[in-house]
Structure 1
Amino acid sequence: MQDRNALLIKAGRVIDPANDRDETADILVVDGTIQDIGRLTDIPADTEIIDADGLTVIPGLVDMHVHLRDPGYEYKETIAGGSEAAAAGGVTAMATMANTKPVADDITVIRFILEKARLESLVNIFPIGAISKGLKGDEITEMGLLKKAGCVAFSDDGFPVMKSGVMRRALEYSRAFDVPVIQHAEDLSLVGCGCMNEGLICSRLGLQGIPNASEAIIVDRDLRLAELTGGRYHVAHISTLEAMEAVGKAQKKGLRVTCEAAPHHFTLTDTDIGDYNTNAKMAPPLRSQQDRNAIREGLARGIITAIATDHAPHDEDSKRVEFCNASNGVVGLETMLPLTLALVRDGVLTWKQAIAAVSWNPAGILGINRGTLSIGRPADITILAPEERWTVTKAALHGTAKNSCFIGHTMRGQVQKTLVSGRLVYSSERGIIRESAL
């Protein structure tokens, strides 16, 4: 009989929203699975001990909106590099968007991603398939085959599905296959050549703006289609007051509608673009103070139930250009947790609500077996020092890309250890750990 691999995380503050748990407890992990939680005394011999006294122990984070650029754009980021940034940020599961090259619209691409993730990723990878072939918005993909191949959702993120008929068919299939359709909600005819939020700051900087209506119009249309089809609809990186309120009304009507907020949208505003900082350029753009407050209100009211980074790595040359010519997107895997904890300190969310938004809730939307510390589940665990301060610098960030809009900001809350199926993949003392005895 083989010896069991046992690990005890001892005396931490354990928060697990899925089980309504917030208490000082021990967690016993055996062979990568959570075996017991509580004040444990009957511990197997030769058990490895992690002392979590004074630390907070939570489910490994689930980021349901990540771009890894692999295959096709490995000069921006790779599966291996992106997984290192995830591990350092306490993220143990990522759902990766389809805008790769070739596009993740075929089962061969999905199989390639999953096999490469198996060989190179430190964390769990769950691919999101394209809604339309080639992300062109004209013809939907073979969603049933893609789901069988491993896709957990469908999205053309980076591009909106502009044609109502295509979105209707996608939502009909989403009902049949019970998977969410994730929309990048921007009306391209209103976006035009815009490169930041339309408003006073935009005028002062002499840049062309993007109105709130560009998001609200697409969301309004899609909500009508969701009602027509009974499909599962999810709004990615929601950024405006109007869209948030529309989603809230749809939820009250009983529609199968969810949405996520990105940390940059509930933390920053268009004033943070400053002197044409291209690391603060993303789509949808940073909005007004009113919109930022609305997103925080949507989180507090439970309209927005998931927090996701829209982690979008870029090479330096893509950002070292004029503001309107810079690529859209920022990295966010390593700053998601401290920025979410800031909502707790500001009284927007409770601890349980905040942790649910970055673990249990997105896992539920995607239908994946992650985001909880339940007995019998994989031991994906993040251990953090909630009051530890650190400064975001390029040198401090992991992975290939460093295009964070929080460079120079001081964060409060630092990951101490990240475990994936009981294996230590990151430690604040040792850094990234490709091989572990735990």
Structure 2
Amino acid sequence: METSVTNKTLEKLKYDMVRVGLVPYETIEQAEEIANAQNINIGQALINSGVITEDAILKFLEAKLHIPYVNLDDYTLDPKCLKYIGISDAKRYRIIPLFKIEETLTVAMADPLDLFAIDKIIETAECSIEPVISSENSIRKKIEEYYKPDSSVGEISIDEGTDFDWRDELHSEDLSDTHIQKIITAILKQAILEEVHEITFQHEDNGLGVNFKKNGEIQNKGNIPSGLTSSFIAKLKTLSQLDVSVSEVPQLGKLNFKVDDMNVIASISTFPTIMGERIFLKIYKPPKPLNKIIKSENSLNVIKSALNNPGIIIVCGSPLSGKTHIIYSLLLEAASSNKNIMTLESIAKYNLKNVHQCELNENVGFNMDKAERFIEFQSPDIIYLEGIKSKESFDYFASLVFENKTIIMEFLANNMEDLRYKLSFSDFETLKSLISCMIFIHSKDSIEVFCKETVQKYLV
């Protein structure tokens, strides 16, 4: 998740561009407004507006800073230098290593006056840095070309009925650079084998504790030694596209891996504690077709009717009961229709064709409040909402039913009595009256579907 995009070099030299006659002062002011509104840097705003070319900006910077410009389009960099700059830093700072001579690493930068980025690279590369100027687009292309995709732990083969302990990999004599990644893979494999969906990594006296949560209970599965803790966290963050250098604020990322031929996604949440970062990992398997989960033809018809008519479809169950899995099956079913389907989620757990999945991002101000104000302009027919917390949000999205929208949401309830008690509060009166279908997950093998009439009778 990216923060605001800036270019410190152009921010410092923007009025020099006016003085040398490249752009008028008013254009700079307009570009700043556009940059702030669109979360791009001022250089991109100027180029997008057509008042100046990227080539002209690069030549201006070369002359002003006396830093050479390098065209990366046909440039072949030294792959051995990639180890000095990780993919997350390369993307964040728009920087890529070109070659190293003795103790000096030459790097291409879109923002050569970003001293923080230079200091960060000097610290991680442990050598001096010689910057050259290159276009932002060409640097991004080179990053995609040279860095191997580092967002997947690879493929996990599951052998049913075999005993497996991730610590066997930890204690192996593997000294390669991929050893940490193999440990991560081994932990995920054990979780899959034990049908565990939640893993936490937390600092303890003897290292980083590896804990599985199953049936509401936390089970310690061993510890990563203190000497490997920082490397393990850094690798897990890199694989999840998180900023390795940030530990003081929470981050949310996504980890992709394969279990046999099945694509699996895990959400990764980091949170600072006085002991160090606590990392929470939740595994999501791809959704099954709805008819593989709901066996009753009558129940299927109730759900399909609800998907095709205005109303609220509410999916209920206890923690880890599979509410999200059911909801994704609903979206998969709806995706076969000619409807505009949109989601508002913290993390997209599986990429669904014909569904417009939107990930909320607090870092750039795209939260539920902002989504509420703008989603109607997209004219959705079906909206899935993850984790509504306020009465105002409940009331707003419930009101969309009167505009012929179908709303899908989840509701936490341990059993039917718990559900009836929670929905008895006045905050949910409007919500209750608009429920067109309720799906309650008692267990993996027991899923109950209620039509609108039954829901109204049961919850009153």
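Every read-out reported here was derived from the displayed coordinates using simple, explicitly stated rules and does not represent laboratory data. Worth saying up front: this structure is predicted, and the values here are computed from it rather than measured. Cβ atoms are built from the backbone, for glycine too; each structure is taken alone.
Matching task: 77, 62, 40 is the computed value of Cα extents along the principal axes in Å. Pick the structure from 1, 2. If you can, show how the numbers build up before the last one.
Details: 1: 66, 47, 43; 2: 77, 62, 40.
Answer for the origin of the read-out: 2.
Given that log10 I(q)/I(0) by the Debye sum over Cα atoms at q = 0.13, 0.17, 0.21, 0.29 Å⁻¹, for residues 278-325 alone, derived from a single structure, equals -0.44, -0.67, -0.84, -1.14, which label among 1, 2 identifies that structure? Kindly include the intermediate steps, with their values, before the conclusion.
On the way: 1: -0.44, -0.67, -0.84, -1.14; 2: -0.42, -0.67, -0.92, -1.24.
Checking each candidate, the match is 1.
Could you figure out which one of 1, 2 the value 5.0 for distance in nm of label points 7 Å out along Cα→Cβ at positions 206 and 382 was computed from? Can you show the working numbers first?
On the way: 1: 4.2; 2: 5.0.
Source structure: 2.
Just checking, which of 1, 2 has the largest value of relative contact order in percent (Cα under 8 Å, 6 or more apart)? Intermediate values should be presented prior to the final figure.
Numbers: 1: 20; 2: 11.
Result for relative contact order in percent (Cα under 8 Å, 6 or more apart) over 1, 2: largest is 1.
Tell me which of 1, 2 gives -11000 when you compute helix-only ellipticity at 222 nm (-39500 (n - 2.57) for each DSSP H run of 4 or more, over all residues; to 500). Write down the numbers at each step before the final one.
Values: 1: -8500; 2: -11000.
It traces back to 2.
Which one of 1, 2 has Rg and Dmax of the Cα atoms in Å, for residues 22-133 alone, as calculated from the coordinates, equal to 18.0, 56? It would help to have the intermediate numbers written out before the result.
On the way: 1: 18.0, 56; 2: 15.5, 47.
Traced to structure 1.
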